[in-house]
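Pasting the structures here.
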Structure I
Amino acid sequence: MRQSKLFTKTRREAPADEVAKNAQLLIRGGFVHKEMAGVYSYLPLGLRVLTKIENIIREEMDAIGGQEIRMATLHPSEKWKTTGGWDAVDVLFKIQSRTEKEYALGQSEEEIVTPIAQEYALSYKDLPVAIYQIGQKYRDELRAKSGVMRGREFGMKDMYSFHETQEDFEKFYEIVKASYLKAFNRCGLEVKVTEASGGAFSEKLSYEFMALSDAGEDDILYCNACTHCVNVEIAKEKEGNACPKCGKGKLMKARAVEVGNVFDLGQKYPKAFGFTYKDTEGKEQTPIVGCYGFGTSRLVGTIVETFADEKGMVWPEGVAPFAIHLVSLGKDSDEISKTADALYDDLVRAGVEVLYDDRDMRAGEKFADSDLLGIPKRIVVGKDAVNTGEFEVVNRATGEVVKTSRAKLVG
């Protein structure tokens, strides 16, 4: 894409009403547009990042047998009243239509997915089954904060699995856990699997996937020698104690962002809807349900908070809006511009995702914008490229500069 054709523009100053670093940088870079507190529209660059995150988790869920659907966002109140959620869930957006019927905007999907599964999972032969969607969620937060990391409208992947036994659910949880860790790694994040309370979703123990970040809202204790990790709120141990799991490491305290979770919902929702299936003996049984959340839009903000520096955003390669930021220092149709145009065409033909800064601006302004946007590699086309045929390639994360030939750049 030619940057001269990109309808969004960068901003030098952060919005006065934004305190979260991720919101400041995303708005300055033209990735998102703030509609009101806790609600953001995703613009071309931001949507490219969000879509890449969605595709990563989609690939991982498909790989373990998840089946993608698209569930309704507007929910009939009757389903929420059936489960007791209508009065119990305080963040539920409630709507009354002109016909005086009541509806809810989906803040989770248990009330929708359970009746769907009930219609098709009639026998033990139909279980286990895992159903997921990637879509929008709505929560009536009293004070939306932390930019795109905690909003009133946000993107999420949520999956629900239905099982014959607790043992089967726990076996599938381990599969999902490994898949989640792989997905977070592909997004460039190191994530800890943390024990936590089930909160509003379940009375049982749940698991949260916590990315280490000073912008987080939770404190965790993790072992520096094994995978043991626990939320401070339910921890029996303290910072510096020996790890209760391996006995070798010490517990370290850190601030973290919850970017995913797993809830053991038990039989609560199937019982509420009278959902049963026939077992091997033809007897009616109630399935066990697991819920698996993955915060897609929250991940956008978490990545910004985790990797940004004083110059701007720094996107990991797996989720960056473009792989290359090609910056031309030429003017009009001089030799530098022609060289940059030719390289851009070659990169596009080679299948490389390129944002080409062909704007008529000073070099300093272009470099400042490039740093702000945070694309992993910047290729600078100046006089040296015309004279020697070698291009300056700057690594955004490390600042390393190397000279590379055209042949190597286009593969």
Structure II
Amino acid sequence: MNDVTDSLALFRQMKASVRGSEKYLLVGIDVAKNKHHAFFGTPNGRTLRKNMVFDNSLKGFENLRGLAGDLKSQHGLVEVVYGLEPTASYHKPLAEYLLRQKEQVVYVSNLAVAKNRALLDGRWDKNDKKDAANVADLVGQSRCLFYELPHENLRELRSLIGFRIKLKKEEHALKMRLRNNVFAQFFPELDQLYIKAGQPDDLILSIAEHCLDPREIAAMEFDAFLKLITKRKIRIEQEKRLRELWEVAGESVGCLVHDAAKWEAKSLVSQLKSVRETVKGNEQLMAQAAKQFPEYECLLSIPGFGPIVSAMVLAAIGNPLRFQNQGQVVRLAGLDLSAERSGKNSNSAKPVISKQGKSALRYALVQAAMVASTANPVIRNYFSKLLKGRELERGINLKMKVKLAAKLLVVAWTLMKNREHFKPSCFTG
């Protein structure tokens, strides 16, 4: 904790004094998979070395530090600042190496890099050599962000959450392939059952796996059909939907089902089940990793915050003391408001959320807001006040839930800082 606090203090000091300074050596690095490009310069625009290409290896990293040290001594500079643009995961080994060597590392956002590239001379073409200079220029303008090397437990949790996000995307892709490639072509009525169910439950997947052809279903008695696709007792509403499907199977407009289609359906169902099992195991590991943090119990006490949302908020915020105010926390999720006001007055400008932060966290918070705004009486009353007088505005319900999501994030950050549990006063005080 102290190391992070000290690093933050150094970063803030550097950011406040770097513009036009004569004491900093800026090293802008364009990160790639196998080789990196580095630019060495000063905040006042002096170029010390245009381009250094070094390998993504220990020897390459040592060569980078060696050259930076030589240039620092030759030109009488005091401190070295390394600037990186996050590129997939390629930048992480280099950043971690530099941080463990007690070097000062910052990063610049991809959006800032893209916008600054054209500003440098009005017609900047993109290449590795110039991109490194672009990164150094942004650091010299103090347009950089703190690069955190989190504790091992936090890194583990973040890794699990990142993997879950990928798995959920894969799960969604498989569901859409089943709906749009298989059901829509061979059994459109099954897709309607899919919509009614809200998701491809086990019964729908069982139909796709065992009897995709509606003509086969029509040739069976209902009891035989039910026995084929169910392995346990089902609810009355489920049996009703299946009977509707069995009745319309004989009049299905689907194409003839060939063996390749049956194999594809079985394969997709198998993959979907496998991904779901992996997600389940991943979420169990997430819960175990999150329990190592005392702040986790504080987050679980917030209405609408289940194990997944709590773990995601915990991983995103990390050390709550690294944020100076609630505006920084809201920007973390991209829930901060921005508006185009050029040539307009404040009344005509329409603010929208920036969406520049963590999209998965933003989605999770909105889902939590939807639950909290109906399940908790205190938050329900707070949400009603937000809506009061604006009930007839188009889309206002979702807008206010997004606003509530931002409020929940600020509450979560406050509880993490103070290590307190949720109290109704968080929304009434």
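To which of I, II does the computed value -18500 (helix-only ellipticity at 222 nm (-39500 (n - 2.57) for each DSSP H run of 4 or more, over all residues; to 500)) belong?
Working: I: -9000; II: -18500.
Matching structure: II.
Across the set I, II, distance in nm of label points 7 Å out along Cα→Cβ at positions 8 and 208 reaches its highest value in structure II.
Quick check: 44, 28, 20 is what I get for Cα extents along the principal axes in Å, for residues 80-143 alone, calculated from one of I, II. Which structure matches? Please report the intermediate quantities before stating the final value.
Numbers: I: 44, 28, 20; II: 38, 23, 18.
Source structure: I.
Can you say which of I, II returns 23.6 when Kirkwood radius over Cα pairs in Å is computed? The read-out was computed on structure I.
One of I, II was used to compute relative contact order in percent (Cα under 8 Å, 6 or more apart), and the answer was 12. Which one was it? Numbers along the way, then the final one.
Details: I: 15; II: 12.
It was calculated from structure II.
For mean count of other Cβ atoms within 10 Å over residues 48-55, which of I, II scores largest? Going through I, II one by one, mean count of other Cβ atoms within 10 Å over residues 48-55 is largest in I.
Going by distance in nm of label points 7 Å out along Cα→Cβ at positions 120 and 232, which of structures I, II comes out largest?
Numbers: I: 4.4; II: 6.0.
Answer by largest value of distance in nm of label points 7 Å out along Cα→Cβ at positions 120 and 232: II.
Computed from the coordinates by the stated procedures, all read-outs in this text should not be read as laboratory data. The structure presented is a predicted model; accordingly, all values stated were derived computationally and were not measured. Cβ atoms are built from the backbone, for glycine too; each structure is taken alone.
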